[in-house]
Structure P
Amino acid sequence: MAEDIENLEAFDDGISGYFGKMLQYLEDFVKRGVEAGKFTERQARQDLQIALWYSFACSNLDEYRYYYKAAQWMPDSEKNAKGCATWYYRYSVALTYCGRLEEALEYAEQGTKEEPDYPWIWLQAGKLRAHFGDREGALEAAARGLLLEPGDYEFLTLKKEIEAGEPLERMEYHWINPGADQALQQGRDEDAENKRRSISCITVNQEGLERFWEIFGPKPKQYVPNAPYTQFPYTVKDSTIDLVFQMNEAGMSKLNADWLRQVKSWFSDGRWLARNHPDGRAAKLNAALVGLDCQIGLFYQLCGAEEYFQIFLRPDGTEIEGSFWSSEEGRDTAFYTEEEMDVVERHISACFGTIENVFHELVSPDIHVDVCMIPPEGERDYVTLVTMGMGARPMNVPGELAEYKLERAELAIALPPDWKLDQESMKDEKWYWPVRLLKTLARLPITSDTWLGWGHTVDNKKPFAENTKLCAAVLTEPKNIEENGFICQLPGDRPVNFYQVIPLYREELEYKIKQSAQELLEIMAEAGFVAEPDRRNYAEEK
């Protein structure tokens with residue numbers, strides 16, 4: 001690791017640095033280590049040194065999406081951060097720039113207790129105390145910082161701004177280096193607009209948020225905020241697209257209202273709904289992404305095909321030259337066609353139940369896997385999650401099984417009726433793990449060049465979450481539906497096979513390996529198929 005630390009240090013020259021390269025180096029380091037069996041990804045996330053470098057790189061990139069990455073990475077290493085105020089400082093900063101201010105204050109205060117001689121934790125505590133109305137505590141924090149760093153520019157500036165009653169976002173509109181900060185304050189910094197964009201995601205302007213929904217509302221039931229972006233289905237002339245604002249609600253609330261009205265008018269007149277590929281093939285708008293820089297990305301899917309392409313527009317709606325990108329030239333991401341998607345969605349609704357919500361995937365490097373949520377209804381007293389997108393890419397099924405047409409699959413899992421699937425709850429792995437399991441299984445045939453079918457088991461190597469010892473899964477036929485629901489026929493006689501995912505304990509997995517899937521399912525007959533985190537272990541005494 002010593003050599004790696006030297007390499008990481010080389011990316012930082014004190015005032016500026018190659019922080020994007022630093023972050024990429026860290027991510028490559030973790031990937032190589034996991035692939036070589038040196039450690040697991042979870043162990044990497046628990047490592048304090050990796051966490052400190054990771055958060056350092058993300059914070060210096062100073063963009064909402066990188067602060068979000070840091071905030072997602074840091075919690076696993078908290079148990080190893082005792083006595084390290086640097087960890088608490090960097091996590092608190094990441095939380096601040098994600099708009100999670102109560103948590104940010106909590107971690108800043110804890111940091112002052114863990115290592116009170118670390119000056120910069122007092123800088124963070126001072127800003128947040130002032131934001132929450134504790135002026136006396138904020139000034140005390142600034143004074144503590146000046147005792148540790150006499151005459152420091154940042155603490156002197158903080159003290160003045162606390163005394164002046166400046167808001168938190170004004171306190172964050174600074175650079176660490178005094179010369180660079182003076183250029184920023186005097187309007188001579190070419191990165192000033194980028195800085196304003198990053199701090200716009202700290203606090204929500206309620207009037208601005210209400211104004212946003214006056215323009216794009218009413219707010220739909222399927223609205224998903226802050227995960228990390230804000231996303232909702234948006235209907236234009238009987239066509240529904242995914243509209244994604246690449247920011248949290250705080251950033252969205254600061255967007256210029258006149259510009260938002262102009263964007264809505266562009267959507268409303270239908271100018272973006274259809275577009276031809278440069279070779280003449282027709283395509284329909286599938287999604288639109290709006291950035292904090294007010295650039296707009298338009299994603300089109302070719303009619304009757306799986307391929308798609310994207311273009312980017314300037315804030316004034318004109319196309320950025322050279323921004324065209326096609327999946328045929330880049331990553332090979334597989335999608336259902338519009339017709340196929342309609343067939344699969346109707347099949348799920350008819351056989352598993354009415355879809356209440358869909359957890360859409362924002363980043364799809366290989367297949368686009370959405371997860372449909374079907375609530376309890378009537379005698380079906382459980383929640384069902386079903387993938388929609390796995391079957392767009394055929395699996396590598398052995399040639400001797402070709403006649404059975406097992407190349408395409410979708411997966412379902414049943415959960416207790418009170419399972420929490422709201423956005424806030426799913427930040428906790430004890431609620432999110434079934435969704436993660438479905439997505440992991442859906443991509444396994446791609447990452448391992450294999451296939452999944454009835455009786456196959458997959459070992460997670462560790463419990464899915466801290467509140468359960470379930471750590472593996474077996475695939476069976478779908479439960480509690482008619483047999484004709486096991487297969488969905490796509491156009492062209494291409495069947496998609498549906499399988500039930502049943503989580504297993506370690507002993508049950510080992511029993512299946514020693515015996516067979518059929519024998520395992522026989523001893524588990526009374527267990528049912530709903531994934532209860534604390535259910536009985538049916539192979540414990542076998």
Structure Q
Amino acid sequence: MKKLLPTLAQVGFLCIYSLSVFTGSHLLEKINQKREEYKLTQNQPLENAPPELVLATTALGGLRGFIIDYLWLRATELRNKGSNYEIIQLYDWIGKLEPRIADVWSFTSWEMAYNISVTMPSHQDRWRWIYKGIEQLRDLGLRYNQNMPKLYWELGYLIFDKIEMNSLDEYHLYYQQEWFDLWDTALSGYSLQELSKASNDWNSLIKEPEIASLLKELEDANINITKEFYQSTDENLKKMQSILHAPKNQASAKKLLACIISTRIRKEFKMEPQKMYDLEQKYGELDWRLPATHSLYWVKEGLKVVEAFPKFQSSSIHRNLHRLQYLSLKRSFEYGKYLTSTSQRIVCIPNFSLLDTLHETFVEIGEKWGSELGLESHQDFLEHAIKKCYLYNQKGRAEKYFEILRKKFRHPDYKLDLDNFVIRDIARTIQYGTQHVVENYIVAKQLEAYQSLLSGIPDQYEGITRFVMILYNRYKERHGTEEHNVFEQARSIGYFQNAAVKLLQKNLEAKVGKEAVKKVWQTIIKQFPLFSQFPPP
């Protein structure tokens with residue numbers, strides 16, 4: 001009987017244990033707060049997770065591991081059989097069972113965007129799989145792994161590698177069109193400055209008297225603006241535009257639509273208009289319809305995580321993020337200004353407003369990482385910038401960077417004057433440069449020819465036009481073969497003439513305004529009938 005009675009020591013231990021449990025439970029909240037304060041937690045707790053994810057991550061217990069193994073084996077089996085559409089559901093389940101493992105999202109995204117997409121017979125199907133891969137990282141992977149910089153880099157790299165102007169994917173020009181159209185519709189002509197100031201509180205906005213009045217007018221016309229702004233029947237579209245463009249509604253409509261657009265950007269694309277605008281403030285004019293700008297956005301988000309967690313700051317992912325930051329800026333400089341569209345591609349020219357910040361970025365990250373980045377040398381960078389500036393009649397900028405090049409480096413070519421230096425380098429580029437680079441040269445020189453004609457120098461116009469034909473014939477020899485797909489075949493000379501005229505019209509518009517440019521163009525046609533064959537501005 002005595003053995004069943006608790007000893008004094010046992011009672012003491014029980015009291016100590018109870019006190020420890022009680023104290024620990026009360027201290028846990030403070031401990032978690034300190035972990036967050038000192039950045040000791042990589043990811044936030046799962047918030048707003050769907051019920052099936054909560055069930056999968058908590059209720060299954062030890063069975064979860066067996067289920068995951070089975071799903072991976074099943075996915076591999078389906079992949080080998082080519083049953084790609086069934087894999088989507090398996091990847092979805094695997095992600096719900098292992099939401100915190102970043103490599104799961106990396107792998108499934110890569111599978112969709114690269115391995116599965118290339119097995120598709122058409123470029124339309126390929127694009128759907130590539131975009132599904134983007135969504136896998138952006139919408140799901142980063143949702144549950146906000147503090148994993150690797151996923152930000154992979155998302156930025158996927159956009160850059162698959163859609164950007166010099167992508168090696170044979171259908172990248174089609175992907176660019178799809179991406180451009182998607183964001184052109186999403187932004188609907190609104191600037192990031194306007195969207196960054198838009199209200200993100202719909203319930204408060206609709207209580208404002210002028211907004212409520214506008215919504216009532218739309219409702220009376222059987223128009224649900226939140227559903228029909230992007231997708232509407234032709235009949236409702238006309239009614240909606242009539243109401244929104246009415247003089248009394250213009251201010252309210254702008255406020256209302258800015259809220260709808262910014263809300264879509266946050267919810268569908270998982271991006272913040274204010275952060276997008278901040279990038280424009282930092283770097284200069286950015287076109288958010290072009291892929292390199294989005295690559296830059298996700299890189300900068302990843303770099304913020306690196307800054308918050310010291311353990312990432314000397315890692316390879318930090319280096320890779322900086323490398324992709326530079327490459328994204330470089331592409332935004334080279335092809336960052338939209339000019340026009342054709343049936344098979346969008347036409348872009350250099351965005352010179354980014355050149356100075358691009359140079360500063362190159363120097364900054366070059367000093368930090370040196371040759372580890374694997375980028376072109378500072379010397380090559382300067383030569384490239386000089387050629388671009390010179391070809392697009394940015395001679396002041398070209399001379400500025402040529403002077404920097406001469407002071408910093410030694411080479412026999414740098415003893416030449418600017419004109420002869422560029423001409424010698426262009427000859428090499430025409431011989432060995434990529435298709436996009438050569439096409440940019442032809443557009444730039446054709447523009448220069450038209451500017452000479454308008455300036456009353458017909459001899460110079462004739463000379464440059466002859467040079468353009470030399471460039472074009474060499475370009476056609478290199479890219480006019482039948483082995484290229486429809487998006488990569490050599491363009492006709494008319495393509496370059498139209499692009500140059502479009503750029504000429506944009507330059508005129510910037511000088512005289514949108515309305516006056518039409519009258520100016522009519523005057524030009526009367527004096528130079530050559531331009532009557534081109535569409536008006």
Structure R
Amino acid sequence: MQGPDGPLDIFQGITLITPDYTRIEGLLAKNPYVWDMRLATSSIPRETLSAILNRQLPTDNANERLRVVRLYVQSERYKDAREELAEIIARFPDLADLRKQEQALRQLEANRTIREIELRQEAGQHFLAFRMLNAFPAEGVASETLLRIKQMLDEYQKRFDQRDRVLKLLEQHLSEITDEDVKRRLEPLGEELKSELNINTLERMADYLRLADDESLSPEQKLSLAVSAWLLGSGEATENLAVSTSLITARDLVVRYLTSEQEIERSQLLAELERTEGVSPANVAKLLRTIKPPKTTEIPEDGIPGYLKLEVPGLPGEDNFRYEIQLPPEYDPHRRYPCVMTLNGSATTPSQQMDWWAGGYNDSLRMRLGQATRHGYIVIAPYWVKPHQRGYDYSAREHAAVLFTLRDACRRFSIDTDRVFLSGHSRGGSAAWDIGLAHPDLWAGVIPIVSISDKYIARYWPNAKYVPLYFVGGQMDSGTTARNSRDWDRYLTRAGFDCIVSEFQARGHEHFSD
């Protein structure tokens with residue numbers, strides 16, 4: 001590393017490995033600096049970790065080698081533990097009775113896989129979850145677990161059958177309509193349902209499925225149930241076909257209003273909406289809840305799936321703001337997704353911030369492998385600073401870059417505005433802190449990483465009551481803790497603030513990728 005008198009050679013070595021963390025300390029050398037830091041053991045690949053451990057353990061001592069297996073088990077890395085145990089049994093044939101432990105590890109691994117499947121389901125990645133269920137390994141797994149897998153597969157099949165039944169019933173009821181004008185009015189919506197009805201939207205059709213076989217209802221009434229349920233949501237269906245068809249008109253007017261950039265046109269559309277039969281403010285609110293984002297954006301089929309580079313007009317006289325966005329796997333505009341907006345530091349780019357959150361791209365799996373991807377988050381990385389800008393200038397332009405980008409993304413993609421998080425590293429962390437306090441109503445939480453309190457942050461610290469804050473920093477980050485302590489003290493010692501400060505021992509100004 002660079003010191004005041006030139007380069008410093010500092011030798012570090014691993015001195016302790018636990019299931020949770022690995023300790024790295026400065027070793028005796030020409031410059032005996034004290035440097036004691038930690039890394040998450042989970043971030044070290046098995047090949048590297050096993051090689052380190054096996055160099056320190058006697059190769060002819062089975063009990064010592066089994067300590068590595070226990071470490072992996074305590075870390076909940078069951079696949080690594082099973083592979084390590086298999087190598088030990090092959091090296092020491094007299095330990096063949098430990099193959100029973102392999103079966104126990106397979107069961108633990110199966111339980112972990114089920115938790116991953118459930119996580120993917122909650123994230124809206126149903127096709128991936130379905131593939132994982134179909135590929136679930138049966139060897140060495142308890143019958144109760146296999147029964148649970150079967151039940152999950154049966155539930156998916158039930159939903160697939162329900163979708164097919166809805167489409168079949170729609171076709172049947174539409175064919176029974178005698179009024180050609182009504183039929184022509186409803187046919188486009190029938191095509192829309194064929195292309196967009198899926199697991200995420202199937203719940204809307206519950207009333208239609210329940211009453212589809214009711215002989216006391218006419219085909220018109222049944223179609224009205226389907227149309228109104230699709231437009232207003234679950235539990236909002238009506239049997240009045242005139243109201244349902246007027247809702248189709250109302251939805252079109254709402255979408256045109258949201259996409260119009262002319263004030264006169266919006267006024268005309270609003271007046272027309274008010275005159276539409278059966279349309280109330282309550283129904284408009286329900287329509288807004290179910291419509292897709294108003295600004296259509298084509299998602300390219302080549303390259304990284306769901307990855308786009310977009311622009312939004314900047315401030316008057318300024319260039320457009322650019323940003324990158326990564327949609328989660330199986331993105332569906334009818335589903336609301338949480339979002340992370342991430343601001344890069346001076347030594348990184350928006351693309352690197354994208355990799356930090358969404359993960360690197362795996363070409364064979366056709367997806368990124370980061371935590372935001374697993375949990376079904378949309379990630380936005382704006383180009384928020386000017387070229388060659390080193391720090392955060394606390395300027396209106398930087399605020400606009402973040403706010404304009406967020407607004408444009410919400411118009412294009414299905415973002416849950418109640419679950420938008422703002423984060424950043426270094427100068428980006430300082431910007432996230434400042435912008436988060438300046439606009440606390442926009443964020444579900446703010447995550448400044450190695451940030452510095454300066455200028456306006458200390459002025460509107462009371463706004464921190466209205467947005468949760470999670471700070472990440474390093475103990476050896478050039479006095480940053482001292483500079484931030486005044487504001488942290490305000491957040492942590494007064495009632496009503498939701499704040500966590502995580503300071504990592506012997507860590508510096510870094511990205512904390514582990």
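Every number in this text was worked out from the coordinates using simple rules, so none of it is lab data. Treat the numbers as computed from the prediction; the structure is a model and nothing was measured. Cβ atoms are built from the backbone, for glycine too; each structure is taken alone.
Suppose you compute helix-only ellipticity at 222 nm (-39500 (n - 2.57) for each DSSP H run of 4 or more, over all residues; to 500) for every structure in P, Q, R: which one lands on -21500?
Derived from Q, not from the others.
Identify the structure, out of P, Q, R, from whose coordinates distance in nm of label points 7 Å out along Cα→Cβ at positions 92 and 212 was calculated to give 6.2.
Only structure R yields this read-out.
Which of the displayed structures (P, Q, R) returns the greatest value of distance in nm of label points 7 Å out along Cα→Cβ at positions 356 and 412 on calculation?
Once distance in nm of label points 7 Å out along Cα→Cβ at positions 356 and 412 is tallied for P, Q, R, the winner is Q.
Suppose you compute Rg and Dmax of the Cα atoms in Å for every structure in P, Q, R: which one lands on 25.9, 79?
P
Suppose distance in nm of label points 7 Å out along Cα→Cβ at positions 164 and 324 works out to 5.0; of P, Q, R, which structure was it derived from?
Value 5.0 for distance in nm of label points 7 Å out along Cα→Cβ at positions 164 and 324 corresponds to P out of P, Q, R.
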